[in-house]
Each structure stands twice: as C-alpha cells, then as structure tokens.
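Listed next: structures, encoded as structure tokens.
Just so it is clear, none of the values below were taken in a lab; they were calculated from the coordinates. None of these values were measured; they are calculated from a predicted model. Cβ atoms are built from the backbone, for glycine too; each structure is taken alone.
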Structure P
Amino acid sequence: MPPGSPPFQILHLEDNEVDHELVLLALQRDGLAVQATWVDTRAAFTRALEAQPYDAVLADYNLPDCTALDALKLLKARQPSTPFIIVSGAIGETAAIALLHEGGSDYVLKDGLHRLRPALQRAIEASQNLIAREAADTKLRESQQRIAELARHLQTSIEAERTAIAREIHDEIGSVLTALKFDVSWISRHATDEAVVNRALDSLETIDQAIQSTQRIMVNLRPAVLDQGLVHAIEWLARSFEKRTGIKTVFHTTHEDISLPDEVQQVAYRTAQEALNNVFKHAHATEVTIDMTPDTGVLSLEIADNGKGLHDADLAKPKSFGIRGLHERAQTVGGWVDVSTSQQGTAVILSVPLMNLEYPSMQRPPA
C-alpha cells in the first residue's frame, strides 16, 4: 500500500466483538491501514451496505440470523464488485468451495490470521483491476458506438453528396454538352467549307464521348436505376458488369420487387458493386452468381465467383480497404458481411436484419 494512501474501508460481519478486535489487531500488526465498520446482524449488515461502498467485506461463516452465503448474496445485490472473504473458526472444504463458486474471494481461518493481510490485499487488487477493466470496456463500447454513429453519418452524407453532384452534372454539364452538340451539329450541316465540316464532325465525336463519360460518372455517383427498386438495380448492375467484362453474370432473387429504406438499398447496391469490382480486378473468374432473398427476416445478398479465391494474406494487407469498407458500410444499417473462400472461388455475403426496418411490400416473381 503506497505511503499516504487512505485506509481501506472494511465491513466486518462478526457476532463476537473479541474476534472482531483480533482481526483488527492482526491487520494492524501486519502494517495494513484499515478503517473497519463492525456489524453483528443481518439487518445492520444490510444498512451498512446501503450507506457507503467498501473496499472489502469480511464475514464469519455462521451467525445467529444469517450465514456467510446469505451475506454474500446481499453483498452481490448491492456492491457486486466488492470482494468477500470468510474469516471463520472452522469451515469445511465443501462449504468453502461452495462460497467461492458463488463469488466469494477467499477464506481465512481465525487461527491463521497471518494469512488475512495477503488474502485481503490480493482480493482488493483483483477487484480494483476488474473495476478498471469494466470501466475501460465501457469506454471502449461508448467509443465504438460513437464511431459507428459517425460512420453512419458519413455514409449518409457521402450518398447525399453523390446524389447532389450527379444531379448537378446532369442539370449543368449535361445540358451544356447537349446544347453544344446541337450547335456543332448545325454547323456541320450548314458549313460549305469541307475543312469546317470535318472539324465539326470530329467535335461531335468528342462531345459524344464527353456525354458518355458524364453519364458513366453519374451512374457511378448515384445510379438512377435505384429509383426503380433494389431488384431492378442489382439486375441492371449484373447485366452491365457482364457486358463490360465478358464475365458471365447470373442474378437470382426470390422477389421481383422489394421495398426497402433508401440507406439499405444503397448499402446493398454498393456491396454488390464493390464485390463485382473485386472479381474483375483480382479473381480471374469466368462466372459470377448473385443471389438475393429477404425471406427469413434478413436481407441476404450473396455475390459468388468461380475465381482463384482469397487468402488470409490478401485480407490482411495494410492498404486493403475494399473488404473492410464493406464491413463498415454494412454496420451502418445494422448488418454484417461474411467472406468465404475456397478453391472453387469466393463468396461475399451481406446480411441485413429487416425486423426493425419498414418495408411495406415484397412481391414474388410469377411462377
């Protein structure tokens, strides 16, 4: 015990005042500073526990109106982290083990009080460590909760910003390019100089390329197909991926229409988009299967390929943010992502519980 530290607050449940004095004397003789509260009945013990916290409780095994087990239960109900040590004249091994099993810290016989100080210090230190760990765990949970809330806020803000940018590109740049195309087309039709006509036609080709790039950027920012629902969006994504990469892509779903909150649709769409990008970049696959079902109260979206598979080292790369990003994104809507890999390929599975979400209708495809 460091010099200058306040004395330990001890509550001693003992019906014999002489034994109480002997316990105090033994602790003082061993140089342990304590401030003890002595009680000899169940009622007084309960009042003492409700009056203030204690660093430790010492208790005789048998008292006229209660047992040590009764006292331990009273203590756990009011001060669950406070250590409990039996100090008794005689206690059988079976009874001692039972008390330890119920949460007691230690037991010391009255004819071996030289063991009391180390037992008491050990129990108090263990209790303080436990309290410190619980406080650290609480702070960690609170920190994780704040991070999760921040991630949800950032994800929502990012998607809102994507939508705003896509709309601005469509309204501003798209309109300007369309008007410019009409003007250059007019010039190509009315010019008499062949060089001017050729330059105008070249410009039209460049403008068409710019319009296509603009449309691609808008789709990447916020696919308009999401407005038609998640099923249509994933179906369109699968077709587009197959057309762009030449990788056969098959989409299966148990429902032809699923009405879900926007944030869930965005998470599912972005998960499928990122998984397909990973297939194209890394898997060397020839076929991809996308399955989506909400039948069991959980929206399940699986993207499986027949590629070379992933290794633990691939997932542990310091700058490998693709899979980590999928995990973070899923957590924003209370979901999770599982990645399984084998020699037959890799499967990315998004699961989002729907019990707490409002989705008014789900329509199955016709038989």
Structure Q
Amino acid sequence: MSPRAGNAGPHTLAFVESPVQLLNVLEWAHARAPWTGLTLVVLSPVDPMTRGQLRRMSELAREDGHEVRWEEARGGASAPFRTVGGLAGLLRRAGRIVMGDPFSRYVQLLLTITHARELVVVDDGTATMEFAGQLARGERLVRWHRKGSRPGPRDLLFAPVSSSARRRLSPSGRRKVEIFSSMPITEVPEGVTVTPHSFAWTRDRFGPPRITKGADMVGTSLVETGVVDAEAYLDAVRRLAKTHGATRYFAHRRESTEKLHRLAVETGLEVVRPDLPLELIARRGPVGRTILSFPSTVVHTLPLALAGTEVKVAVCDIDPAWLTRTASPRAQGFLDGVTGTATGVERLLAVPGV
C-alpha cells in the first residue's frame, strides 16, 4: 500500500511512455504531496533501451510507494484494443489524469474515455513549449519537427480524436488543466495553471555528484528525427569534442546503433548508454566539470538538477547548413528558441568548418 493512501484527494492516474516522462511524474508527485492513490501506467514502447530505462524508473517509483502498471501497449495488432479495454474502468473512475505526452495518439485516445476533473501535463522535454503554444493559439496538436508537413492518411483518420483531446485539454468550468514544467512557457493558454518544476525530487534522492576534470557530451536524436544531416552532426561532434576535451558521449535513447558506432570509431569518444534519464545520471555522478550539448531539453533541466554543484552546461548552436532538406520550416527557429531561453548555460557558436 502507498504510504500516502490515507490522504484525502482524487485518485490520480498517470500515463507515461518514456523514462523522462516517468521521472517528471515523480517530480510532480513530490511537489504535490499529499494525495491519494497514484497509479502509474507505463504504455511500453518496443525500443529496448527505452524499455530498460522505464524498468529502472518503475523500480524507483515503487520504492516511493507508487503503484506501477506495465502495459505491453504495442505488443502486436490487438495490443491497443486490449490496453484501452483494460484501462477503461480506471479512466472512468480517476479524478485526475497526469500525462507526459499530449501529442501521443495513445494518450489522446485514452483522454476520450476519461471524465476526470483535473488534467496535468508534465514535461516531455522541449515539446512542452510547443504544446503550450499550440493550445494557446487553438491550433491542432502537431510535434514541432513535423509542423509544416502535409498530414498523412493516418493523421486525417485520427483527426477527430486529436481534436477531441485538444478540447479536453482546454480548461472549462468543469475541468482544471495544469502544466508542470521546467521549460520556459512563453504562451500560457487561457485558464491553464503553469507550475514550475525545479527537480527537487532528483536533488533530494541523488548526489551531489563527484566531479571529474574533463568534459562530457550529451547526444541528441535530431538526426533520427530527420532534422539534422548525419554527416554534419558527426563532424560537429568530432570538432566539439576536440575543442573542449570531451571523453564521454551520453547517447540519447533514440540514437541509432549504426550512428553511435561510427561516432565512437571516428571521434574516439566513449559512448555510454545510460540506464536512467540523464538528469539522474549526472546527479548521481561521476560527471564532467563541463557538459556539452546541442539544443535539447537538457540545457533547461541539467542546470536545475545540478544546482549547487560546480558543473557547467554549455550548448552549441545548430548551424542552418546542418539541417536536412526535409526539415520542418520551423526547425531553426524552434532550436534557436530552445537555446535562447535557457538560463544558467554557456552558449557556444556553431562549430566552424562543418
């Protein structure tokens, strides 16, 4: 039984699909305690690295007294029907729904079932900034790296569900909506409560870390999402590592094995596949005195998770020449915004010669 099971309040049902989302639900729970009956539902992806991190994060959640329900939500053609059917009762009874990815078709579908009076969106990285802006402007919910492209057949088929989810994520007299975020939310949707997320749970649970003399580098999935050219990215990593003396490269969970192999061979960097979100890895240590990154979520989250330490976070801009021909027209502006709104980081110019 959860140690908080005797506290008053609505039953909370949280849906997560990534380790970072699960971490941020734990952060929200830490900030909002006491409450009653938090049930974490993991809508498991198929990627082995993501599944491994989710297993580790689930262990931490259980140690904190939370119930975790693991759903093989993508285990074959019939899996979505089994998952939605099995969760329908919980969804109808829940008084509060917490979600990590409002862009997820799975989550949007589940939102059509719930009658919860409170909806909470916790960070899923920089996508939270785009979600808040789209909701404020009354636009359809589309991930930033896909915006500007024509909707495909599946998008058109799913459009009614997505529209319904957007309406449910808009506050009304009967429904409260909260965004729990460490991101800079510049466009706040009318009626939405924005609660700052400071990584208090992470700092309480881990560290402070042992700090080494060298530099560490954080990987990004910008190549895998079709935003940045692979050759340009590899060249930028090589030059950045050489300039700053980086020795380790913390891979993003979505980075391809082929790209990481090339990166290790061509740069000499030790490629590390973390078993937990980077905020916890860095806080647990050991960690380099400098952490190098391209524009990504960590330029906002690591300074918070590492507050009170001597670790410096430095971010390298993305040169427009690195973008692919198929990148969204909004890609450069969005990435510049991610870097430009970060506080407590050192900003590096795009690596010359790429």
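Structural remarks
- Here the criterion is Kirkwood radius over Cα pairs in Å, and among P, Q the highest value is seen for P.
- Parent structure of the calculated result -11500, given that helix-only ellipticity at 222 nm (-39500 (n - 2.57) for each DSSP H run of 4 or more, over all residues; to 500) is the read-out and P, Q the choices: Q
- Entry that produces 10 once relative contact order in percent (Cα under 8 Å, 6 or more apart) is calculated, selected from P, Q: P
- If FRET efficiency 1/(1 + (r/R0)^6) of positions 23 and 231 (r between Cβ atoms, R0 = 35 Å, to 0.05) is computed and equals 0.00, the structure in P, Q: P
- In this comparison of P, Q, the computed figure 1.00 for FRET efficiency 1/(1 + (r/R0)^6) of positions 31 and 279 (r between Cβ atoms, R0 = 30 Å, to 0.05) is attributed to Q.
- Which of P, Q yields 14.5 [mean count of other Cβ atoms within 10 Å over residues 111-118, calculated]: P
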